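What follows is a set of structures for review.
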Structure P
Amino acid sequence: MSDRNTLGDALLFTSESVCAGHPDKMADAVSDALLDAILAKDPTARAGIETVVGADQISLFGEIKTDAELDVEQIVRERIKQLGYTNPDWGFSDKSHFNNYLHQQSPEIAMGVDAEGAGDQGMMFGFACNETPELMPLPIAMAHALTHRIDECREQGVLKWLRPDGKAQVTVRYDEDSKPVAVEKLVAAVAHDEKATAEQVRRDVIEHVFTPVFEKYKFSLPADHNIVVNGTGLWFIPGPESDAGLTGRKIVVDTYGGYARVGGGAFSGKDPSKVDRSGAYAARYIAKNIVAKGLATKCEVGLAYVIGQPKPLMQTIDTFGTATVSEGELYAFKDKLIQTSVHGIIEKLDLGRPIYSATSAYGHFGKAGLPWEKLA
């Protein structure tokens, strides 16, 4: 979620992130683990895998087109185990009931995709700005860093009372020149065992999660009364027993925290012929390279496609008045950087590989090692 309001002459902006064990992110992780397993055996496979996790239930829906043979259930259960859900007392675990309703891809869709057309219609947006080393907006970059640190503290045993679910929310204050100057408010919610008191949870989260992240980004913590940890007091039961999860439901978390426009489709579980995914990655690649090259300090790239057609119907570049070169030079740079046909994106970014599990938590952008994050 994101929010804009003013405080005097300043602007406040809020973004949130969720931990890898959040039910929606767990669903994304399962969908992308299956996609990676398929692509590892069949780089030209088609997939649109939707996962639902609920109280003691795991179900798969959607379509695939591949000859690869997989033990789907084993992959799903192993991924859930990796995310920390091994205790049936929480009402959901790697032993929960499993249902597989995946089916073969529609021949009408396959006909257009096999001719190197887009797998669906839709619009996608990519964004970059110079607020952080990752060229991401500060609120979402910090929120992701916090949830990643929460998960590290659980996985590494730094905070032994942590359970695998959580959220973080960061409110940044900007000055009249739209530069981030302070973190105004800070929120976290973490699942924990029954022995940990609310006071201990707050103290440990501030010391072991908030402080190192704020040191990395060189900001001071907000005033104590502007820090909220577990607003309801206690949180014992993590995951789908408390809140069902669906693939693709955290699209704002996955992108720019609401700071930039969001496209019409989610990412996880989709092979790169689905422009919801590959088009969004190409748009980020263009925007990031424009900012990194000093052609603008802020950039949003828009693309739009129609099913069965390879090239986009729309290509836009908006630098919000920050460009250092002409509009014509920006578009020429884009055209030299990448061909935005579906085939051109897949080829340039080498997307037919099992690389997608790395995107299923802490956002799809601003991470080292992903091909759309590389600089030309």
Structure Q
Amino acid sequence: MRFELSFWEQKQYFTNIDVVIVGSGIVGLSAALSLKEKSPKINILIVESGALPSGASTKNAGFACIGSISELIDDLKKREEEEVFALVEKRYNGLKRLRERIGDAGMHYNAYGGYEVFDNVINYEECADKITDFNFELNKRIGIKEIYKNADASIAKLGLNNTKHLISCSAEGQIDSGMMMEALIDKAKLAGIKILNGLHVTSFENENDKIKLQTKNGYVFQAGRMLICTNGFAKQLLPSEDVEPARGQVLITSQIPLLKIKGNFHFDRGYFYFRNVEDRVLIGGGRNLSFETEHTTEQNVTTLIQSKLEELLREMILPGMNYSIEQRWAGTMGIGTNKDPIVKKIQKNIYCAVRMGGMGIALGSLTGEEAAALVFAEL
């Protein structure tokens, strides 16, 4: 059923739209802000299917990271060295751009650093052998010396059990994802960018040099250009693109007095991750336990993965401590055959910026700006 817009609705929200951006996450908001910086008079509308950003922007773990050694080793088995380290450099510069745009206080950024946790000596030795080479390569690219170091001396201080070795990463930090998104939304509104939530775009087509968009709500409207920034949900509008949904499950504990854990922690090639949130522990991941079922846009949690997260809490992270599980949730990432974002023109007047590969916090700002430059060049 088609619902007609009122005169006031049409006039205020859907008239003379230069660019409509689908998706109000980090990428969509960054693209909109970048377009406004290039041309303050441009009329931009962001439409979002959910009451809040629907994918991972407010559902992630709040890791500001560039990649653990074991993750990079895995990537090097599939891709050329230049491609792998160029992406790490982009993650670092993306985090730098996000911090510049919002300010550290605006997203409660804490430079606590990160650690990779090893319960297996063989896996550790493979990573330890790469520390010098990786440090040399990243120092050339981002100008920081000795990003990765052995951190075995911190195991006892952090209270970790079943842990043979640690490798630290000085280039990591934590953010409050809710604060980050609110800051971006506030900046967008201050710049005159309209954001409409609860408006789910189901189809689109070129019509008379305009894009005609159909929504699940029954509304139909037009825009001059369209930028799709739906990441893990991209397949719904872009079925031919190499991007698939990946569910990321998370839980968070009650407050824990005298909590020892501080910083970001990666385990099992990054498939599991945990951190302190002030005096709580947040842990997530585990999609490697069931890749097939975790390729979904459903945002419920599962017993299989939640049980494993709880097991890691009991046996590795908080052994012998009293706590309860206060919340559980899941978000939707966008992944593909490689981890580079897809930023390109789809067809006349239609563009996309999707597939953050689980690194939306690090990649979202620069990816949005790259997409904005592509759209702006053809306005």
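Please treat every number below as a calculation from the coordinates, not as lab data. Because the structure is a prediction, the values reported are computed rather than measured. Cβ atoms are built from the backbone, for glycine too; each structure is taken alone.
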Starting from the value 23.2: which structure in P, Q was mean count of other Cβ atoms within 10 Å over residues 185-192 calculated from? P
Across P, Q, distance in nm of label points 7 Å out along Cα→Cβ at positions 153 and 337 reaches its greatest value in structure Q
Can you tell which of P, Q yields -0.96, -0.99, -1.12 when log10 I(q)/I(0) by the Debye sum over Cα atoms at q = 0.16, 0.21, 0.24 Å⁻¹, for residues 73-168 alone is derived from it? P
Compute distance in nm of label points 7 Å out along Cα→Cβ at positions 17 and 193 for each of P, Q and report the one that scores greatest. P
